[in-house]
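Enquirer: Next up: the structures, one after another.
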Structure 1
Amino acid sequence: MASPLRVRPILRARGIGRRFAGVTALESIDLEIRAGEVLAIVGENGAGKSTLLKILSGVLQPGSGSLESVAEDGHAHDMRLRSVADATLAGIALVHQELNLAENLDLAGAILLGREHHRFGWLDTRSMHAEAARWLARVGLDLDPSTPCGSLPIAQRQLVEIAKALSANARILILDEPTSSLSARETERLLAMLDDLRRSGVAVVYVSHHLDEVLRIADRALVLRDGRMAGTLDRQAMDRPTIERLMVGRDLPPTTARPSLDGAPERLVVEGLVSAHSRRRTASLTVRRGEIVGLAGLVGAGRTELLEAIAGLGHEAGNITIDGYALTGSIAERVARGLAIVPEDRARHGLFTLDPVRTNMSMAWLPRGARAGFVDHGGERDLVDGMIARLRLRPADPSRRVQVLSGGNQQKTILGRWLAVEPSVLLLDEPTRGVDVGARHDIHEAVRAAATAGCAVLFASSDLEEVLLLADRILVMHDGAIAGEFTRDTATEVAIMGLATGGALEAAR
């Protein structure tokens, strides 16, 4: 915790409101950001968090209300942030949930973009690389500053974004879902770093769907619901049930009990799989009909690569069968055989963001829903409307463009695409990354329902809480191979991390 002497107001928002095309996104929001303190902002997707962050960081201007900068003597004056540049000059930096690195630049160029070092009219790359290396080390990345940004996996790009924000010496650091792509170890490193920043007097605004992180790091929490303030809690009043109830406006129902899988036939069988990303190691696994199997492990362990190889991307050797049928063809042929995959980066690799929900959700169904070569528009409409209701998509508008949906509703859209065709095998990579507690519950229930109907589910998640909550059986990966497995009854976070970091199965137990 920060020393009370360091905690003082540096920015206030009074009566902040914002409307888009007549729809209220925010209404009458009051908050205070204090130096040396972590303020968590929590709420379901669509609650107004992103709009509020954009106003605080100069991306948007408020439609009503005002921002005030508070001096050390307590005197306040109006703050008008007309642009991100204004916010940067005011010492405010925002790290977006959807990463925004210039992927054509190297790390030094991306971190110091707009603040490049010059010498005699030329870029001083040596100086830039030296400074970038210091900020990369601050977030625990041992990378060459000349590395191209576009070559990094999503977890490392997230940490580079944070290094970029820190390099601007921000006095207010706003983090939007900063751990959504990080492993447990990287999350621990980030939270420890935020403790250091807080002790140095930096104000941190922390937005996360991971309530365990909020409960650990936050001094106060502002809860938003439907664009309005549902409550403000100090540290003593914060607990998970209270926050969840304020966020969703209802008590979440208990987890649906899973049926016994004793004697269920094997549906997905993988033997000696070699992927293009991990030629040194092979992987073998099975998933039974109706079973949910989780892949745990640190970032870089090979979980994503294993899922992609099963789906046909980078499958170099080994046997894969669904219900005894060998998968040897392209991704399209595997999909036709009942395989479906929801990728980790939904915006880049899964969704057509400029198209509406209807198009995104029905495209896998269309080949089987066509009649005499013509689309059955009535059947398509019924399918999409039913899936929207089943997944509790908000707003329930099939014509709405996917680009403007919240992260949770985008994830529901791509999940609905595959649930609509009732796949035999469903592969999920980080199924609830950047998703709020209510949407996470809806997605988990939809996955459980698909498994109960006979689908074999294999998912990878960096969130150990999710793995323990959702999986019937857990496979732990290390260095491209499966290091061991646990049942739901024998798995613990300590045991999983023991295997994930290279420990023996006996030691993990």
Structure 2
Amino acid sequence: MHNNYYFLKQLSRQLNQELVGYTLVSCFSQNKGELVIEFNNEKQSIFIKASLLPQFCCLSFPESFNRARKNSIDLFNEILLKQVIGVRQFENERSFSLELSDSYHLLFKMHGNRGNIILFQDSSPIGLFRSQLKADLKLSLQTLDRPLDFSWQQFEKKYPHLSTQYVTFGTLIWEYWKEQGIDQRTAREQWEALEKIRHALESPHYYIIQKDHRVIFSLLPLGNILHQFSRPTEGVHAFFSLHSSTQAYETEKYAVLKNLNEQIRSGRKYIERNSQKLEELLSDHHYQQWGDLIMANLQIIKQGQELITVTDFYTQVPVEIKLKKELSPQKNAEVYYRKSKNQQIEINQLKKSIQLKEVELAKLETALFEVESANDLKSLRKSHTRLPAPSKKITPLPYHEFEFQGFRIWVGRNAMLNDTLTLKYTYKDDLWLHAKDVAGSHVVIKYQAGKKFPKEVIERAAQLAAYNSKRKTETLCPVIVTAKKFVRKRKGDPPGRVVVERENIILVEPRL
């Protein structure tokens, strides 16, 4: 209710008593949405600070104000050294104006997120504090008063849709109306209650209350009363100060809780996802079994076969095993044993990762409890300075790695990571491959000191380049082969595009 008509009416009355005869000596802004006005009578100063941010519109009355030396701008220079003649409250309107000498008027329009301060000369608006609210340049001081009929006859006509008729009451008074059960009484009793409330609002006390976890300025004693005042300037200034500190606390607490809840939710999903993967790996022993079956059937397996069918030792069920035709049976068994070993490494790593995440999750849940229990800014900041540091995200490598005849072959993951692979992960003597004239992955064979690149390794890398391109379905694909030192990127080229200064072309079948 700090912008309610009934409050502004009392405030205007007090300002009229205190400001008349004072001279406006400075008017400036040093923070976004904030205007400070100083009045002086050669003995003392009175300050009005208007905070007109969209999320919070409120006046306050500091006893003193120290202007910053930098980032401060003078506004409404036309009214400097003008004397206050009076303060006018507009009838049933959330606006009042300071009437100044030479026919100037400074209108305080306290309309929440549309709040503004408008300077008039005579009847014409000549300046806006919030310049983006252009519609305020069309306001007229003569039309701001709004008559309202509080008679029983008018009440009867509007009953029961009262909030549309008595717009000056505002949300808080209508909440009070329902809490007191007034809306359940007869029409006549409601009108009498309305008259009683209206008369109470004409000579109120000023309360700072807590209601629904919010700090609110009120003219009625409802909710949990935190403070009570007899003068409007004292009440609204105390409310502004309390709201500012409470708002900082609420905003910071919301941000910390949001961050903690996101980390906890992400941690639980991580544990769930990896526990499921771990369960699958623990129940999957086929790589080890396939290696054993190959070794047990060496006498019937010939090099060049791509598929064999053998009987499982334990289930006596036929099992199909894929083989690499270029490898001997023993080498194929080694491949599966290596995969089994890698699988066990993955199992151990998953167990370790889950355990670490569970420890981190427990710390986060403890921190969440402490933050939720904090009831002021000091205890809140003390609690969240002890928050566990979030786990560092592991950035994946920009390539998939393959191994062939002891050489490492790297295949770019996507267009953006192709650039990263080629420009940051390779050296001039590495071999670089790419499917010719189509989009595809950059492929790199890592150089080994003292070794030439075998023809078979180049062909295997070329097959991967062809498969990871838009020619993957063709029978044969031309692939560029060159040393990395002949590959460069021009400024402005899109991701993945490079210039090749020397190249050889080989034809291969696309194969993964």
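Any read-out appearing in this document is the output of simple, stated calculations on the displayed coordinates, not a laboratory observation. Since we're looking at a predicted model, the values are computed, not measured. Cβ atoms are built from the backbone, for glycine too; each structure is taken alone.
Enquirer: Using distance in nm of label points 7 Å out along Cα→Cβ at positions 289 and 457, single out the structure from 1, 2 with the greatest value.
Expert: Numbers: 1: 1.8; 2: 3.7.
If we compare distance in nm of label points 7 Å out along Cα→Cβ at positions 289 and 457 over 1, 2, the biggest value is for 2.
Enquirer: Which structure, out of 1, 2, was semi-axes √(5λ) of the Cα gyration tensor in Å, for residues 193-272 alone derived from, given a value of 37, 21, 11? Display every interim value, and only then the final one.
Expert: Details: 1: 37, 21, 11; 2: 40, 15, 7.
The read-out was computed on structure 1.
Enquirer: If we compute mean count of other Cβ atoms within 10 Å over residues 313-320 for structures 1, 2, which one ends up with the highest value? Walk me through the numbers on the way to the answer.
Expert: Details: 1: 16.0; 2: 9.1.
Going through 1, 2 one by one, mean count of other Cβ atoms within 10 Å over residues 313-320 peaks for structure 1.
Enquirer: A value of 15 was computed for relative contact order in percent (Cα under 8 Å, 6 or more apart); which of 1, 2 is the source structure?
Expert: Numbers: 1: 15; 2: 8.
Checking each candidate, the match is 1.
Enquirer: Name the one structure among 1, 2 that helix-only ellipticity at 222 nm (-39500 (n - 2.57) for each DSSP H run of 4 or more, over all residues; to 500) of -12500 was derived from. All intermediate terms of the calculation are to be shown ahead of the outcome.
Expert: Numbers: 1: -9500; 2: -12500.
Value -12500 for helix-only ellipticity at 222 nm (-39500 (n - 2.57) for each DSSP H run of 4 or more, over all residues; to 500) corresponds to 2 out of 1, 2.
Enquirer: Assign the value 26.5, calculated as mean projected area of the Cα convex hull in nm², to the correct structure from 1, 2.
Expert: Working: 1: 26.5; 2: 41.7.
Attributed to the structure labelled 1.
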